[in-house]
Each structure stands twice: as structure tokens, then as C-alpha cells.
Structure P
Amino acid sequence: MKTETQNAGLDYEVGRTLLKPRGTNLTFAHPGYGPNTYANVKEAIEQAGLKPATMAETASLVHAAFNSDNEYSKEISGIVRSEWPLWAFTGILYTPRLGYVQDNPGTRDGMPYMDESDLIKKLKANDPSVRTFNYGYKTGEMSPKKLAENEFVQALAGEEGAEKLAKVARKYKAQPCLRSFESVNQPETRVSALGTNWDFGGTLYVDGDLRGYDKVGSALGVQIAP
């Protein structure tokens, strides 16, 4: 009788370094994943048994890194200070009427898949992973204080996350910048990210208008609590 060996073999995992931003209950696993597309980095994180970090969680990680001086903090802040994005897995759906954000939406064709009718159902069920924002918020360059108060940034990262991003922005010479749409004529789905624009001597940018197709972004995964 032939023995089945298809699932035989020895699996192993090199020990992870766990990074814990102080004042939070978050645990990130190092090393991160990427550079690659938004969807490929998300898939790699999930296949490793980790959770893709939302913008609020990413804000906590980056804030902690910019206020520490160890090798991991330098690596993470170095990624943010590079020309390439740090993916945050909070998707954005712009519609002509208003905008939606969703933490860790599914993906389809390399992009977050966000169906407005499904999002409305989640909102009615008080699902905290889904939030809305109205147009009229400031985009482009602004003060760190205005970044923290920005409705779009608060929808992405929460009030605490927006304040943490503002504190990171104060580490730069130039004013932070928000990339987003002021209005749309038809639904547009985008990914969110953090990075640095060096055109004006270095400034933090919060990005809400990327498609995520370029193989340039990175991210760390969050350890899932047992």
C-alpha cells in the first residue's frame, strides 16, 4: 500500500522580534514585508498568520519609532523617511455624496474591495471598522495642528492616531501634507499610506489617493491575540 507523503515534511519558523509601542496593546512582528504592491504585502502578512495594520495602528507604530533610538525604531522611521510608502490597511471609498473608510477590507484585482451598500449595512450595525467623512476638509500642506484636526485624517486614523501623526510631523522641517480628493464625480477606491516628500526639505505626507499597484510599499504585521 502506497503511503501518502504529500503533507509530510518539517516546518519551521525563525523566531520573530516583537515590537510593542508603549501605551498600546499592540504587538508588531519584525521583520516587515515588502517592498511590493499593497495587495501582495497584505497577502504575505496574512499568510504569516498576522493581521495587516490599520492606519490607526500604523500611526502608533510610527509615533513610537520616531520617539525611540533603537535599531528597530531607526529602521521603521527610515522606511517612513524614504521615498516609498508604508502601506496602511485602511481602505478608502470616495463617492460623489461622501467618503467611507474601512479597516482591513478584502481585496479584488489588487485593490481594496469596498461595496457602498455593504458599508452602509455595517454602519447601521455600528461596526467600528467602517467610518464616514464629509468633503470640505483641507488637502495639501497644513500645520501639524490642522493635520490632527482634519476630518479625513481622523476618519482614517481616529482622533488619537491623527494626533500621533501630527506629533511625527513636528519632527520634520516642513509642514505635513495630505493627499486626498476634494470631490469625485464617480466612486473611487484608494489605499492609504504614510511617507516623506523631500521636494521641500522633507515633510510627512498622509496619502489617500494611491492605487497600491506599484511594488514599492512595505508594512509590518500585527500579532493576533490568542
Structure Q
Amino acid sequence: MTIEVLEKRAGSGWGLNMILVPLAGGGLLVHSPTWLGDDTFDRVAAIGEPTILFAPNHFHHLSLARFRERWPNAVAVASDVALPRLRSKGHDGLASIGATKLDGARWLACEGTRAGEALVSIDDGQRTWIACDAFFNVERPVTGVMGLALRALDTTPGLRIGSTFLWMALRDRAAYKKWILARIAEERPTKLFVSHGVAVEGADLPERLARLVEERV
């Protein structure tokens, strides 16, 4: 399975990734549908036919309507926690990830969140996770006011859990910490794709993630 990352990059160096996952049963999972410019749909279609459009939390939804209009037969999904705010933003007809089969992978709906963060877990010879805002891994410099703010919020550089996630995305830190540590120990992911930054991998990734959670959450 080849996971493709298409990035929208700001002049500061900050970026937002749309992650495209070929599904075992055919079709494409679009993780965090993102408008990249006039060639967006052509770039996505060159990789595959979207069958699932996934809003990974209730913040990452701004381009969802455009993708649903372009691919009306695709199922648009989010976690149960994210659904109420997404519906209030005008996204009708969304399905719950709990009721949506994900061929060759599975959903991990994070406990203790208010933003409805959910991860995608894939077993393709190694355990791969896809996260939206739960983890960041921005390696290139981010400049200007944006860079100053992100460093102050412990969002950059490198593998991080940002303060904005702790403050804005979590409802119950203790519940989330217990849940994410259990999932890391159970699944032992060796590759992590993120919505902000570059993928990180290695046999020691479970230990790195667990240590980061212990330190930050």
C-alpha cells in the first residue's frame, strides 16, 4: 500500500497535509480533504477514486463540502464526538466512523476529546498510524509570527504534542492519556503520518510516542 501525501504550504513554512490511502477493497480514503488549488481534484483523481472522505476532527472540515460535491458517491465520515459541530457548520448527511467499514484498516476514535480526534490504523506489513492534530512533526523552519507562535506553543520543531491540542481538543486529559498510551502499547506503530509535518518511522517509535505522551499530557 502506497500512502500519498499532498501538502498545502504557507509562506511561513507551516503546512497542512491531505493524506490519501488506497483501501484494500478498492477506492481511496481521503484524510482531511484539503483544497490545494485549481488542480486539486485532478491530483487526487490521478491517485484513485475517493470512496471515503474523512474529517479527522471537528476543526478539519473547511474543504469537505467541495470534495462532497465533486465526489457525491463517496461517504463523508467523522467520529461521533466531532459530528455535532460539523453538522452545525452545515455538513449534513455525515456518517459515523463507527458505522463505516474501512477495508484493510481500522478507526481509532480517541477517548477524552472534545474535538473528536480519530486516528487511522493500518496493518500493511508494519503498523502505520495517521493522525491529524494529536501529533505534529514539522522539521523545516517555520518563520515569522507564525513560527514564533508555534514554537511558544510547543508545536515545532520535530515530533511534538502541541499545546493547542491539549487546550482546545481535549476534554479529559487523564482519559485521553490512559487511552493513547494503551493504544500505543497494544498496536506499537512503527510509522506515523501527520496532518502537519512529515512522516516519522522507526522501531523505537512506540517508545518515543509514549515518552512524549507521558511528558506532555
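Here Kirkwood radius over Cα pairs in Å is compared for structures P, Q. The highest value is that of P. To test your reading of the models, identify which of P, Q gives 1.5 for distance in nm of label points 7 Å out along Cα→Cβ at positions 24 and 120 when calculated. For distance in nm of label points 7 Å out along Cα→Cβ at positions 24 and 120, the value 1.5 is produced by structure Q.
With relative contact order in percent (Cα under 8 Å, 6 or more apart) computed over the structures P, Q, the top value is the one for P, the highest of the group. helix-only ellipticity at 222 nm (-39500 (n - 2.57) for each DSSP H run of 4 or more, over all residues; to 500) computed as -7000: which structure among P, Q? Attributed to the structure labelled Q.
Assign the value 0.35, calculated as FRET efficiency 1/(1 + (r/R0)^6) of positions 40 and 208 (r between Cβ atoms, R0 = 30 Å, to 0.05), to the correct structure from P, Q. Derived from the structure labelled Q.
Out of P, Q, choose the structure whose coordinates give distance in nm of label points 7 Å out along Cα→Cβ at positions 80 and 168 equal to 0.4 when calculated. Of the structures listed, the value fits P.
Each reported figure results from applying straightforward, stated rules to the coordinates on display, with no laboratory input. Since we're looking at a predicted model, the values are computed, not measured. Cβ atoms are built from the backbone, for glycine too; each structure is taken alone.
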